[in-house]
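I've put the structures underneath this note.
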Structure 1
Amino acid sequence: MLDYLILGSLTIHEMSGYEIKKLMSNSTAFFSNVSDGSLYPALKRCEESGLIRSKELVENGRYKKVYEITPEGRQVFLDWLEQPLKPFKFRYEILIRLFFARNLTQDKLFQIIDQHIQQLEDLKQSLENIAAGPAKYADTCQKATLRFGLDFYQYLIDWFSNLESQLKGSENKPALANQPENQ
């Protein structure tokens with residue numbers, strides 16, 4: 001997937017590795033996060049495969065390596081865009097923890113839910129910052145992916161907040177740690 005993110009980024013214009021990482025941080029990080037440790041080997045792999053090429057520049061007295069997509073790379077990217085989608089698989093660690101929450105104390109369960117709500121609020125805030133800045137220049141589909149992220153995080157915040165309220169007020173609480181199970 002990272003190779004396609006690189007190729008797609010370079011369809012916008014030529015960029016350095018730093019600029020590609022910055023673009024991804026302000027755009028695709030919501031649905032595909034990339035580390036520096038994986039970006040630069042992927043750039044090298046794409047270059048060795050002939051999908052991109054680089055040139056070295058000196059800008060303000062500093063060395064800079066800039067990448068551009070090759071015609072072969074553009075075709076590989078376009079072919080990928082047009083491929084049928086693979087089946088969607090959803091993995092979400094906190095749902096596994098919730099499924100087995102009977103092994104937690106009620107306080108620990110609420111602590112985990114509260115921690116996750118805070119994480120979601122932080123992630124949503126980072127997207128709001130992107131919406132207020134870099135996204136001003138995004139196209140309609142790019143803005144739609146940002147809106148999806150904002151709506152998705154808000155949905156999860158609401159869902160976990162409602163779950164917590166429901167658990168606190170419910171007589172049908174899950175069997176939690178150190179509590180006998182109802183048979």
Structure 2
Amino acid sequence: MAKIQDAITERYSCRDFTGEPLKEDQLKTLAEAALASPSAMNLQPWHITIVTDKALLEELDAVGVKEIEAQDKDWYAQVMQRGGTIFYNAPCMVMVSSNGSDPAAMDCGIVSQNVSLAAHALGLGSVICGMARLPLSGSRKEDFEKKLQFPDGYHFGIAILVGEAKTEREPHKLDWGKVSYVP
């Protein structure tokens with residue numbers, strides 16, 4: 001129990017990657033962690049796409065930043081202050097597409113947690129990245145869904161960026177005020 005609890009409490013959202021490519025065995029471990037995720041009635045309403053194509057990641061990132069610029073100037077200014085990227089130079093994105101069924105959103109969230117914990121166990125940084133939805137909701141949605149090999153009828157569920165952390169951070173503080181006990 002101690003090892004998994006340590007992984008849960010020590011993990012942090014990494015937003016600064018070295019860009020160093022992951023090894024084949026690391027990619028396999030991430031895929032295995034995704035596929036081992038529990039789901040409602042074991043329906044597994046997801047498809048996992050492991051993206052390591054740097055050009056595609058950069059293209060998705062650039063389109064996502066343009067979407068932010070078009071939607072919200074303040075948000076865009078924040079992104080620019082943080083380096084002008086939403087994928088933080090991550091060399092790998094685990095893209096989880098969803099079939100849109102009733103339990104799919106929760107089940108895709110479970111996949112993201114499994115992948116993040118597996119990344120931490122491998123000594124890698126990760127961040128669950130909802131902003132990956134941005135390039136998949138604009139005018140290039142169908143083009144990107146095809147490039148990401150989404151099965152027919154599947155759409156963005158969640159994404160996890162993974163790679164070697166360039167800098168480390170402390171995990172967030174636990175807020176015990178968010179817990180109630182009902183005896």
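Every number in this text was worked out from the coordinates using simple rules, so none of it is lab data. Treat the numbers as computed from the prediction; the structure is a model and nothing was measured. Cβ atoms are built from the backbone, for glycine too; each structure is taken alone.
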ask   = Thinking of 1, 2, which structure, once helix-only ellipticity at 222 nm (-39500 (n - 2.57) for each DSSP H run of 4 or more, over all residues; to 500) is computed, gives back -19500?
value = 1
key: Identity of the structure behind 1.81 (criterion: Cα Rg over 2.2 N^0.38 Å, for residues 29-108 alone, calculated), options 1, 2   = 1
Origin of the derived value 50, 39, 38 (Cα extents along the principal axes in Å; candidates 1, 2) = 2
note = Matching 0.25 (FRET efficiency 1/(1 + (r/R0)^6) of positions 5 and 149 (r between Cβ atoms, R0 = 30 Å, to 0.05), computed) against labels 1, 2 points to structure 2
inquiry  = Quick check: 34, 11, 4 is what I get for semi-axes √(5λ) of the Cα gyration tensor in Å, for residues 93-140 alone, calculated from one of 1, 2. Which structure matches?
reply    = 1
inquiry  = When distance in nm of label points 7 Å out along Cα→Cβ at positions 45 and 157 is computed for each of 1, 2, which one produces 1.0?
reply    = 2
ask   = Can you tell which of 1, 2 yields 2.2 when distance in nm of label points 7 Å out along Cα→Cβ at positions 125 and 165 is derived from it?
value = 1
Label whose coordinates, when relative contact order in percent (Cα under 8 Å, 6 or more apart) is calculated, return 35 (choices 1, 2) = 2
inquiry  = Suppose distance in nm of label points 7 Å out along Cα→Cβ at positions 37 and 61 works out to 2.3; of 1, 2, which structure was it derived from?
reply    = 2
